[in-house]
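So, here come the structures, one by one.
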Structure P
Amino acid sequence: MTDGDQKLAEIEGRAKVAIEGAASFPDLEQAKAPFVGRKGELQALFRIIPTLPADERGTFGKRINALKEAVEGFVQARSAALRAAQLELELAENAIDVTLPGRPQATCPPHPLTATLEEIESVFRSMGFAVAEGPEVEWEALNFDALNFPPNHPARDMQDTFFVDSGGTGPQVLRTHTSPVQIRTMLQHDPPVRIICPGRVYRSETQDASHSAVFHQVEGLMVGEGVSFAQLKGVLQHVVTELFGTDELRFRPSYFPFTEPSAEVDMRWKMADGRDRWLEILGCGMVDPEVFKAVGYPAEVTGWAFGMGVERMAMLRHGVDDIRHFFSGDLRFLRQFAGVDAR
């Protein structure tokens, strides 16, 4: 072995020991610098090549390059080892002990309005009713005109209805009931129709214990040949029995622009003191022929419709005396309904 070969072997040995002994990435940078840095030993060897005899320069240069590749190999191997050790340490620090019990998650029962609405939907679905929905910002023509509201009807006044700036595209309102969904459904589908229309509605009401400017309704519609008021009574009696456990209903004559004849429905309700009283729960009636004319339905079809307030139903089921509790977001109020069956 020539002196040159011994020198290269000696540098390779020292480089291997220094690089493999690096305990961190900064240490690794510091360990390789004396060998492959700009002022390292390999660069010094390259500078002596011009001083060698011409026939030795090529061979010596190749050996230096081989040494350089070997040192770079030591660096890559140590870098990979350091990365693996770092990853293993991070995994150990963040390890999850799967034998530990899980952390309890704070939960809350469904909102009483949501639970009541879902139960109402379930009862009607079991009788073959589909659920239809529509926009909350509605055309005045669908909210009033198609439902046989005359132009001077009080419900159109600003004190009852929130009108929306539609940018000149036509009068729009925040819907005052979900009846426009019935109109949209009849405009899109030929009879027979059997739907319920749940959703949020808006009226310019003074907020108090029994009134809110925002509340929820479930309206229903059944249209076809031979649809009768007797069927309406049977459906409503079944629904009230499922929701409240009572089958005592009273139908009182009433007036709605979109139904004729119309009725308000009361149910027999047992009070906390043991007394019974009649409580109004919804309005209903046979669909007025003018409504069918507005949607282009043939004269021979008949139908009925009803509308109930979800908040009123929930208040009766759970004994809530102030509608504002439903919109307070107070978890103390909401947690009372965990596992409650009002019947």
Structure Q
Amino acid sequence: MNDLPRIQALRCFITVAREGTVSRAATLLHLTQPAVSLQLKGLEESTGLLLFNRTPGGFTLTEAGAALLPLAHRTVSAAADFRTAADSLRESQRSTLRVGTIQDPESIRLGPFVRSLATSSKKTEVFLRYGMSDDVLAQIGKGELDVGYYVDAAPPEYVASGILPERTVDDGKFQLTALVRYTYHVIAPREWSDKVLGKDWTDLIDLPWIATPHASAHRKLIDDVFRSTGSLPKRVAFADQEDAMIEFVEAGNCLSLARDCVLDRITRKPNFVIADKVRLTCDLSFACLTSRRHEPIISQAFSAMQAVWELNPGGAAPAPIEAARSRRSARR
């Protein structure tokens, strides 16, 4: 015997043995008569046995054919069981993606991203874990998350050039794709106008600031700015939610950072002033371990994120958040 018989040949063998003619077997198998005859010929050649007696009245099994028929049935049945088991395992082992999230779901377009993965052909299940920006990166590094959102200061060379390809941080350990670029402004109580208007960072360091968790983007951004002056700001209150931070400023207690999108709410109130000489340009990015960037599930997540944010994979810089908001409004 040269090779093991193919399942299709065994099906033809079983059907011809049951029906007694090639024509009826071909009809049931949705094949042509020559195709069935060819399968039988190949099976006999591969086994070196004559399986059928050809008579004017039809096909009858030889002694060898009768002996092999039960084995053919078991083989075809086993092949069907194999396929069923494989399909079941594939469904039970659906891809899962652990995503670290930050900020509010709407601003990071979390809903469209999750829907995109859940309805894709690969049916990826998404598990979300909310945290602070640096916590997300740390958990990706420890393998507790697969991907996540991350905020950091936009590299000056990319801000100037307007080109933002995927880049790495932490000596190449993490790979980032920028989703949108936006600005953090300094907000202060209205009665502090003379203390913040026209002032630079060195003037603001002596004013009280709100404290945020060490792993938050706010904390890192402020510390990086003031560390270059040789000192860190005085912090007089603590908050880990954006709304609470705004309330502390409104109460006249301290300064805080606020994103562009938050300014829409703040500027409608008479209790705030926005520092006009300082700001921080940041990127909201999607991150993973550089070593895992081309794993299928990670690559699928990055592609889905690029589609949700309408990014050009070639590396065009993401639009500032104000411009992106204007485009969305124009499409409504």
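Suppose P(r) over Cα pairs in 20 Å bins from 0, in percent works out to 25, 34, 17, 15, 9, 0; of P, Q, which structure was it derived from? Source structure: Q. With respect to relative contact order in percent (Cα under 8 Å, 6 or more apart), the largest value across structures P, Q is given by Q. Consider the structures P, Q: one of them gives 4.1 for mean projected area of the Cα convex hull in nm², for residues 228-283 alone as calculated from the coordinates. Say which. Here the read-out was taken from P.
Of the structures P, Q, report the one carrying the highest value of FRET efficiency 1/(1 + (r/R0)^6) of positions 140 and 188 (r between Cβ atoms, R0 = 35 Å, to 0.05). Max of FRET efficiency 1/(1 + (r/R0)^6) of positions 140 and 188 (r between Cβ atoms, R0 = 35 Å, to 0.05): P.
No value in this document is a laboratory result; all are computed from the given coordinates. Small disclaimer: the values here were computed from a predicted structure and weren't measured. Cβ atoms are built from the backbone, for glycine too; each structure is taken alone.
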